[in-house]
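For reference, the structures are reproduced in the following blocks.
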Structure P
């Protein structure tokens, strides 16, 4: 499954860094993947933050189906 969060970022289980159905945050420009606890700086105006926080911020801008929201929540809440 893939969900585009913003033009440059998506959540995906189709990237090689994903395992056991756990989505990763993928920079669509570079192909680099991040887990929920990885520290990222998604845009120059954003602070360095855990990828789970960045995804939560990106997700607030979109409306999702129930399945998509479950997918996003799985990433945001991983390890909690």
Structure Q
């Protein structure tokens, strides 16, 4: 299983333009990250969600609208301890 630190590095490697990465929550068995591109004021804030599979390390874009439940995700971020 990949650690959060390892998953963060995989995300940075896959999306190097995403220079501000918020620590993840675990959602549907994946690390769910918010990662922003601060160099692009408009597009860099759009769709900032990415997953890293905790078992395989696969990195994917993620839409909280079509791929998940926005209320569950918001609650995970609000209630996290880190």
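To test your reading of the models, identify which of P, Q gives 1.1 for distance in nm of label points 7 Å out along Cα→Cβ at positions 35 and 67 when calculated.
Only structure Q yields this read-out.
Thinking only about mean count of other Cβ atoms within 10 Å over residues 27-34, which of P, Q has the largest value?
Of structures P, Q, the maximum of mean count of other Cβ atoms within 10 Å over residues 27-34 occurs in Q.
Just checking, which of P, Q has the largest value of Cα Rg over 2.2 N^0.38 Å?
When Cα Rg over 2.2 N^0.38 Å is calculated for P, Q, structure Q comes out on top.
No lab work stands behind these numbers, since they all come straight from the coordinates. In this text the structure is predicted, and so the values were computed from the model without any measurement. Cβ atoms are built from the backbone, for glycine too; each structure is taken alone.
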